[in-house]
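Taken together, the values in this text are just the output of simple stated rules run on the coordinates, not laboratory data. Being a predicted model, the structure only gives us computed values, none of them experimental. Cβ atoms are built from the backbone, for glycine too; each structure is taken alone.
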Structure 1
Amino acid sequence: MKISRLRKEHKEYFLGMDPLMKMERLSFPNAFAFAATVENEKTKTDIPAGMMICTLQEKEIFIEWLYVDPAFRMQGIGEALLVNAFDIAEKANLQAVCACFDGQYGRDFICHQEEIYFKQRMFETERMLPGEWLTDLRTLVAQPYFAQMSENLKQVIPLKKIPRSSVLKSIFALAEMAGSAIVYPVEEMRRFFDEDLSVLKIKDKKICGGLLIQCVENDESDVHDKKTIKWKRHVLYPILLCAESEEDTKELLYFALQAAVKKYGKDADVHVIAKNQAQRELMEQILPGEGFESKLLLAEIASYTRHKTLQENYGETLKNAFPVLK
């Protein structure tokens, strides 16, 4: 068995292990993945055996997806992948490693007893997440929230119209505003934003709000009448939204929505991840339906470090007690 970082150019070999399309998040600046491979004794080639997709948050690593091929389970592959997440968190002085469980349809069927697996491996603390929504631009345009919207949006300015030398300063200003829920390292974010859709609200030469959006582009294909049709699928992720007033919020969203439809068409998807209760309440006003439930199971890094030290001192007994430490 070999564990290595999963590079974008090798994603296609692991697509069968990613039915919920979590790998599209590898386009995010704070995302990374590990791949587990097993050598085929006859061909001497590496066979994909498992994968783990993570995002690095301010104080925690989120495991978005952990999967081991059924043919290679009960061989310690999942534990080996987990150790990499723990080791990174420990070296970065983070507080916890979190396993994310969203309410997407069919997840329980794909990953049976997933929660039990993590709970047996030091993931003991439970925390609820505000929620996630999957929709598209066509649906958003039809929402009553945007009805009778004022066309006077002169104070809303897309990032592409802001001098390059001022963009990073502007993003810092947004991150420091009350109510911000930015999760990426600010210095790394600038080049990841869609500068047509990401906008600022400026009053009296002062930033009073902003909406930052990242677009993930995926290659899609389908067979119709024996012909393979290929196209680009665009997924828009709102990364940060903050404003001083409800009217400012509405103007930012309206401007970005119109720009998105113009650039990508109404078939583009939108994936919203609420990061606090205020954002959830806003999304419930705007988006159709309820966001699917999400939660975290947390494993404290202090516990991992303590168990690792005990294992070094006491050997096989604790190895068996804590499989994650194999």
Structure 2
Amino acid sequence: MITFLSGGTGTPKLIQGFRTILSDENLSVIVNTADDIWLSGIYISPDVDTILYLFSDLLDKNKFWGIENDTFNTLKMLHLLGFPSWFNLGDQDLAINLFRTRMIQKGASQENIVKTLSNLLNIKSTIIPCTNNHIETRIITEKKGDIHFQEFWVKYKAKVNIKQVYIKNLESAEIPESVRSTIEKSELIIIGPSNPVTSIGPIIQIREIAELLKEHKDKTIAISPLIGNKPVSGPTEMLMKAEGLESTPMGIAEIYKDYCSCLIIDNKDSDMINQIQNKTGLKVLSEEILFKNTQDASRLAYSILNWRGHHDKYV
């Protein structure tokens, strides 16, 4: 089994490549839930839903969020009625989140909610939220104060100055038991090319997950979300700088060095291989990490499977 640590954009694109060469039964995903938010009485779990929609073939692959060909009539009416409408939820997407909210009200855990949705959507892979507790990424800004990450990214479109990033309720986060068993049983663990601060960061900062990854770092590989000092997508650069981190592949290596034994960086950054290896002790490989299409993601998937000789077993 191959397990991914995933946020909502970069890693799902890589998983899309793996799905062209492996069956879904061989894939499991531990998903960030710190992007989750209560909005207008509805509990929304964006990264989890992106993964659910990916494996159920419902995902809008042009936007890489939401459901393909969804309509937004409910959102338009909510706007008319004065409810917050800055977070784009399509009508079918809303139905999923209403279902989730109702299950929460009945006392279901996040793990059971995702498992139930996976079964209803005929998903064959294993999808697990990183914790059953509600945690959320908060951004302290100069003018807007302490805001949820979704407000920072969606409502204000990252056009605010960041003073600090923190994960609310992180100290109380407990992992589903299936997280432990999945990591222990996996033959390969992939820290995907999602944002290291707000997508992967909340996962690896959960104490039990951090300990598990350290125990199994020899079978864990990470993929940089940066080319040079620029992110492939999203606000990675500004978030890393706000955290005092170097927005380069070296900065990524410093974040992940305790949790993996190998880092993949872009071919354009291959001149940094020796420097990163000497400073962090990681094995460093260079590949084309920009996915222009599924074929690009598949090519990188083949390269990752070749690492430590997994190619012949799965392909």
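Here is how the numbers come out for the structure above:
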{"item": "Identity of the structure behind 0.45 (criterion: FRET efficiency 1/(1 + (r/R0)^6) of positions 75 and 275 (r between Cβ atoms, R0 = 35 Å, to 0.05), calculated), options 1, 2", "result": "1"}
{"item": "With Rg/Rh (Cα atoms, Kirkwood Rh) derived as 0.95, matching label from 1, 2", "result": "2"}
{"item": "Structure responsible for 54, 42, 33, with Cα extents along the principal axes in Å, for residues 51-242 alone calculated and labels 1, 2 on offer", "result": "2"}
